[in-house]
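The following blocks contain the structures, represented as structure tokens.
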Structure I
Amino acid sequence: FVVFTAKSSEDWCQIIPTSTYNYSFLANGIQIIAQPSNVAATTEATITLTTAYGKKKEIKVTRGGVDPYLTLNETSVTLDAKECERQVGLNTNIQKEDLTISNTASSWCKAEFVDQTRAIHASAARIKFVGNKPAKAVKAANAAGSANYYALVLKANSNDKDTERKGTITLKSKDGKKSVTLNVIQNKAYLYVGYEGYNDVSLDNEERNAAIGNVYTSLEYEDLQVSCNEAWCKPELQKKSYGIELNANISKNATEKTRKAKIVISNKTKTLSFTMTVSQNGITFVPSQTKVGFDKKQSNKTITINTNIDWEATSDQSWCTVSRNGNNLTIRVTAYSGSSASRKATISFKGLLSKIEVNQSKYAVGDQYSENGVKGEVVYMNDTVRYVKKEVGESIWSTENVETGANDNYDGMKNMAVIKKISGWKNLYPAFALCDALNTSGVTGWYLPAYYELSNRIRPANGTYWSSSESSNKYAGYYSPSETNAARKTDTKLKVMAVHKF
């Protein structure tokens, strides 16, 4: 129960408190009495309801003039995309049978007059007090007044397209003197899972009945259908008390490869659809390395396999054998004395796509290398990178104090390429020219090593050597067994070592 007061802005609009309780002072309604109009125009009044706490609500009261009038409470309405019904207030002193309806949206939105007089009267019949006087002797019709109450009722079918629908409804008096138009807009249909923009879900490799997400749509459940382009993913729509749910029966992915399927939800006429991608991860099977290198000597290496499955490994070459200890794989090779630069083997895993490539060189560190015109001493070997070195003399780094951009600390070939783009570089950058002089008679690939290639891999045992990595316009890096630093490019003469990868 809320205590309130009521006030009218116009004298012709009078208010009497009413109550449906057993005591007149428990007012929970008002009776509005409009005095007869003696003017042609429609007039309006505002009734303000105020609670004891100061909260206000307003009621607009329209009193027709002596002349015929026809108005609607709204000039435009927007309807939900779902099947819906909407009432629009109609203000008129013209009888319903003297009004006509013209509807351009009739194919999807019906419009009709509804006489609400009886409902108003039924509501009024519940009143027990008008003011402080008992209303039990007052008939419903008298309590509600003698006016007729109409509403324009709109009944729209669900929109099944991704576009708005628009139309106009025009009410006219039969004599054509009065008319009013209502613009009707229906929102476009919607269909999505989870939330708008959500169209990708990722699952693990296990077999499961996965709850993909809730389906939000303006369409009816009976009008929906779902399909998938992959047999391992079988989607279905389920009607729940809270809405529609998309589930999918997912089979186990027994490979290492992630696989994807597209689920399409649409209505049966396919005027609206939603597509989402389901990604299923493969099993976990990750070797710590997929390339293993050996020198010519008999040797072994152990790598780890990150996996959650049982596995079996085999080699395709007799000189390369494997053994397993838990998730550790030991690779063993025999000594190699062949004539080819290297020999190769492939390690496979039963039922899996993963492979490990094994490469055994016919060289070892310290050997003299000679292949395809490249000659030098083998100075470094690991699983994937091997270097040949050759002493090519001493020189300054450059003849000019210019910042060239040859500043890569890890890749001397990149620095070499930067320098070789400079006009007259052989005279300007003699350390680089000494290395490039080995690139003759069809041989390519000799270069001045970068700073970390020298200090972390090649590591000359004696002497101080230029690197190809400059640190400023005046300085470039160098390496010696006792220190690594930078020296002035133009007036410091250091050793130069050319390297070639194999």
Structure II
Amino acid sequence: MCSCCASSFIRLKNRCPRPCGLVNLLITQACVLALLFGTLWSVTGSECLPGGKVFGVVIIFIGAVLGGRLLGMVQFPGLPPIPPLLGMLLAGLILRNVPYVTDAVYVDAAWSAALRSMALSIILARAGLGLDPSALRRLKAVCLRVAVGPCVMEACVVAVVSHFLLALPWAWGFLLGFVLAAVSPAVVVPSMLLLQKEGYGSEKGIPTLLMAAGSFDDILAITGFSTCLGVAFSTGSTWMSILKGLLEVVGGVVGGVLVGAFLCLFPSVDQEDVVATRSFFLLGFSVFAVFFTQVVGASGAGGLCTLVLAFLAALGWGTDKAGVAAILGRFWDVFQPLLFGLIGAEIIVTKLSLSTVGLGVAVIAVGLVVRLVATFALVHGAGFVLKEKLFIAIAWLPKATVQAAIGSKALDTARDVGDDTLAKFGLDVLTLAVLAILITAPTGALGIGLAGPRLLSRQVKASEAVGDMPTPAGQGQDRVFFESRL
């Protein structure tokens, strides 16, 4: 191209208006989704047309992404954002229950179970990778009480109430209890970060306390669930069932230790693309552990094995784990809408019993009340005032990610076994898990946003208190004071 033509092209390019901001984002996302669908159609053919297996998965994925984005755009001043995962769940629920759309959006049960199991392995790997060893060593008594006490008490109460209200066997009652007992970091952490940014509760470290305890609470719930899952699907006497469940826990821990030790040594740091290789190994072993334990009939061991191997690998990698965590985060960005969309698509409203839904809401409500009271009581004596203890109890109610990850596990296992009675129990567990997400995720985020500024003291900079006036020289620019909002 001659210099004259080149200069003319540059002038034309500079004069041509370019879309930017929200318009550019919408066009980009639409083109990404269209390209995804077009590529899959060109590869799979009729399977990517309405009624095909690939079509259903793709539409649920696209619907979940759009639902999460739309709900994430809803923002109220002074309140934490509504969790996008709620929009993903609702998108799957709507696509599954709209006439005519349901027939076109067909999802094979085996495909759905496999994709949700892969999402579970990613969640567990990220949870194990994200544990802070230094926090474990200096874990204070109050953090331990908040992480363990409410989870165990809610699980036990839900087990008893569901046994009498929903006629669930004891093993299934405790399984349901640990499904419902886990708090959701996906709701709590963003809300705590927003309050921490504004200075609420920072003086006594309340946001840090809740964010640290959330991971331990989830691991305890997943461990309890894994044990109960092994007991619920074992045959023979009750004691043999309990022994089998404990053996699955021990087997999961031993397997995780062995694989974690391997990941600490291989690959060595002198190899090329060590971060990519470590990510491949961690993700591959995590998925293999979850699926292999299903094949051998020890489903309860897979999740615990993944947690342990990821935690030990993170210990060996030290600060280098950040690159692996970033890659797993990218995978989670893809599998999160799949997980919540497919969970929502498992619920067929016309097949739900009103009595099951009503009694399920009662079970969830009783568990939440017990959790609220237990949390309030267990933080007593830790130096918190009455309103701060009440806020901690409110902030410890939201549920979402763990319920979506393990809520369908029992139903999938029951379908593999081919037992209709166990499948009904599994559907009840899944229904209550979805109800818990729909009820507690938005109300929990709203409760934290409303209660935080009213119940917590605020730590602000002195310059902010005097209308951002400059601090006189020598007085200390970083001096802070505490403004009580009690």
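Things worth noting here:
- Read-out Cα Rg over 2.2 N^0.38 Å, computed value 1.07, structure in I, II: II
- At a computed 4.8 (distance in nm of label points 7 Å out along Cα→Cβ at positions 281 and 393), which of I, II: II
- Comparison of I, II - label where distance in nm of label points 7 Å out along Cα→Cβ at positions 57 and 401 is highest: I
- Source structure (of I, II) for distance in nm of label points 7 Å out along Cα→Cβ at positions 153 and 345, computed value 4.0: II
- If relative contact order in percent (Cα under 8 Å, 6 or more apart) is computed and equals 22, the structure in I, II: II
- Test item: FRET efficiency 1/(1 + (r/R0)^6) of positions 225 and 353 (r between Cβ atoms, R0 = 41 Å, to 0.05) calculated as 0.95, pick one of I, II: II
- Source structure of the calculated read-out (Rg and Dmax of the Cα atoms in Å, for residues 361-456 alone, 14.1, 44) within I, II: I.
- helix-only ellipticity at 222 nm (-39500 (n - 2.57) for each DSSP H run of 4 or more, over all residues; to 500) from the coordinates reads -25000; which among I, II: II
- Structure with the greatest value (metric distance in nm of label points 7 Å out along Cα→Cβ at positions 129 and 337, set I, II): I
Taken together, the values in this text are just the output of simple stated rules run on the coordinates, not laboratory data. All values derive from a computational prediction rather than experimental measurement. Cβ atoms are built from the backbone, for glycine too; each structure is taken alone.
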